[in-house]
Structure P
Amino acid sequence: MPARPERPRTYPSAHEVPDHRLDSLCHRIDQAVVRATGGATDELLSELVRAAVDAFVEHDADVERAARRVGPLMDRIGQRQAHRGFTSADLDAAFDVARSALHKSLDSVVGDLVNRDGQVGLREDLTTYLARLHVWARRGLDRTHRLRELSEPERRARMATAAFGRQSSAELVQLAAVSGLDPAALVVPVISLDAPLPAALLDAPGSIRAAEPTAVLVAHTWAPEVLEALVDGPAVTGPAVPLAAAGDAVALTRRAVRLLRERGTSGRPRLVACEDLLGELVAESDALLAELAIRKHLSVLDGMPARRKVDLGEVLLMSLELGRPTNTIARELHVPPQTAHSRMKTVRELFGEALDDPLQRLELVVALRAALPRWRTHL
C-alpha cells in the first residue's frame, strides 16, 4: 500500500479525548454493525472495535502504525465471517455501516476539542484508517473462501505441506478449520524411522498425514501403548501441541529420529517419546551448553578411571531419566543388585542435594548424555 502524502495535522493529540467518550464511541459502532448484520451481541466484534479505537488513540492518530497493530485481528474476523457465509459485498456493507456510525458520532466525541478544520482532517484520517482495516479483513475473508473452495485432497495436501514442510502455521490452522477439524485440538507427531506407518494411523479421523507414509499428526487422545502396538518398526512421538505449534513439534520429532538413526535403537522401546530423549536432544543441539553442564556438575569425577566414571554415570543417568528402583536399574545394566546399590550410594555422596533439585537434575542429564560417549571411548 503506497504511503500517504504528508499534510499538516490540524487537530490536537488523540490522547486528549476522555475515556468515557471513547467508550461511548465503541458502543455506538458496535451496536450499529450488529443491527445492520442482523446478529446478536458479538464478543469478537466488540473486541475488534475496542482494539481499533485504542490503537488509533495510543498511536496518536498514526494511521499506518495503528492499522498494522489491529490488522491481524481484522484478518481473523474476516476469516470468521467467511465461515459464516459472508461475501465480500457483505463485508463492504458492514464497513459502510461502521464508517457511517463513526462519522455520526464524531461530533459528540471531539466536537468541543477540535475546530472545524481539525474535524475535516480527523475525518480524512479516520476514513483512511478504516480503509486500511477493511483491506486486512478482506484478505482474511478472501483467503478463507479460497481455502473452502479447495477439494478435500487439495486441502489435505496443503495441510501436509504446512505441517511437515515448516510452512505457515496460520495456514495450517485455517485449513484445519475449513476441513472440519478443531484448530484448538492437541495433536501429536508420530514419525517412523523407516517403516511406513499403518493406515489405522494415517487415515484415522483427525489425523493429518505427511506426503510420505512415515509421518503423521494424530489426536493426542491416542494411548502410547496403542500407538506402540500399531507401528511396525522403531518410531518417535513428539509432544502434544495445538495445531499452530505443529511445525515446531514435527521439527523436534525429526531431530529425535535422526538421533536414533545415528545412535541406534538397541535397548530402547519400539516407540520412543521425545521427552525420553530430552537429555540427548539438548546435548546434541548445543555442544557449548553441554560442555558447561559437564564442567559444572561432573568435575567431582575428575581423576577417576574411565571405567569408574562410566559405571557411576550409567547408574546416575538411568536413575534420573527413568526414576526406577535401584534393583530395576541393576537388571537393566546387567549388574548384581548390591553393585548397583553401592554405586548409587557413591553417587549420593558425590552429588548430594543436586539430585533433589529439578533444574540440577536436568542439567545432570544433559551433562551425562554428552560425557558418557566420551568416557566409553577410553575403556
Structure Q
Amino acid sequence: MRVADFSFKLPDNLIARYPQVERSACRLLSLDGQTGVLAHQVFIDLLDKLAPGDLLVFNNTWVIPALLFGRKVSGGKIEVLVERVLDDKRVLAHVRASKAPKADAELLLGDDNSIATTMVARHNSLFELRFEDPRDVLTLLNDAGHMPLPPYIDRPDDTADRELYQTVYGERRGAVAAPTAGLHFDEPLLEALRAKGVVMAFVTLHVGAGTFQPVRVDRIEQHQMHSEYTEVTQEVVDAVLACKSRGNRVVAVGTTSARSLESAAAASGENTLAPFFGDTRIFIYPGYQFRVIDALITNFHLPESTLIMLVSAFAGYRHTLAAYREAVAQAYRFFSYGDAMFITRNPAAARERVGEP
C-alpha cells in the first residue's frame, strides 16, 4: 500500500488556526460506513445519533505546556519539546538547535533563561534532560512552558490556548498534543448525553509529538509507529463488555480512544478485551479488523498521515477519500481546531483494495 494513496488536496485557508467560540457548535460530517452516504450536520446533532445504552469512550489525558525556549550556555538558541516525563526531574524531549547538544551540555531554558538544565544522554531521536530546579517537572512546565500547538496551526500559543487546547474532562497530565475529537464536547452536551442514557468511560493515552510526524516511507507497511503510554482499566473493559452484551454500540471519541481499545484487545490474546497498561505502537491501516469499536468521532486529518489511514481502515478507503473531497468542497475546517466527523464502521473495509480507481 502506498503512502501516496492517502493524499488529497487541501487549500491552506481550510486549516483552522483557532477553535469555534462554542465547542459543540462546530460542523459535523456524518459518514455511514456501510453505504458511504454523507450528511451535513452540526456537532450537537450527536444527541440524535446516539441511543440510550450506547457507550462513549473518551481519552482523559491532559496536555501539559511542554514547549520550552532557551539557549545553550555556549550561546546558541534551542527549542525543547517534552515528549515524556520520566520522574520529578527528568524528561525525554525533542530538541531543535543548530547543533545537537552533547552529554553533560548545560542549557538555560524558559523565556528568561532561568531554568538550568543538563543534557544527560541521547536515546535515538530523543534527548534525556535533567532540570536543575527545585520545582518538579510538571510544576516547572506549568510555570514556564508554552502550549505545544501543532505545527500546522502556524502561530504562537496564547493564554486562551491553555483552556481551548484541552478537553473539558481531561485530568491525567502527560500529553503533548490534544485528543482533538474531544475538544467539541462541552458540559451542556455531556449533561444532555447523560440525561439520554448514554454511558461514558475513560481511557488514557498520552498523545506524543510523534502524532504530527510525517510518514517517511513509500509503503505504509514499512512505517514504524511511535510509542505512546496507554491505560485501559478493568472499569473500561467492564463497560465495553456490558455495552456489547446489551446490543449497543461502542463509540470511540477520537483515534486515540480507538487505538487504546484496539491495543487492549490485541494484547488480550483472545477474542475478548482485557485491561492494558503500557506503551502501544499499534498502527491501524486498511486491512485491519476492528475488534472493539462500532463508531468513531474524529476530526479531519492530514494527507498521508497515519490517522487518515486509520479512518480508511474503519470506514473504507473509497468512502473516506470521497468524504474528504466533499469536506473540502463544502469548506469544512480541518485538523486540531477544526470540524468533526461521525463515522459508523464499514464491515467490508478490511477486504477493500486501496489505490484502485
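For the read-out helix-only ellipticity at 222 nm (-39500 (n - 2.57) for each DSSP H run of 4 or more, over all residues; to 500), a value of -6000 was computed from one structure; give its label from P, Q. Display every interim value, and only then the final one.
Values: P: -21000; Q: -6000.
It must be structure Q, since only it matches.
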Worksheet item: Which of the displayed structures (P, Q) returns the greatest value of distance in nm of label points 7 Å out along Cα→Cβ at positions 208 and 336 on calculation?
Response: P
Worksheet item: For which of P, Q does Cα Rg over 2.2 N^0.38 Å, calculated from the coordinates, equal 1.00?
Response: Q
Practice prompt. Determine which structure produced the value 24.5 for mean count of other Cβ atoms within 10 Å over residues 56-63, calculated from the coordinates; the candidates are P, Q.
Written response: Q
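In terms of relative contact order in percent (Cα under 8 Å, 6 or more apart), which of structures P, Q is highest? All intermediate terms of the calculation are to be shown ahead of the outcome.
Details: P: 12; Q: 25.
Looking at the calculated values, the largest one is Q.
Read-outs: derived from the displayed coordinates by stated rules, not from any lab. The structure presented is a predicted model; accordingly, all values stated were derived computationally and were not measured. Cβ atoms are built from the backbone, for glycine too; each structure is taken alone.
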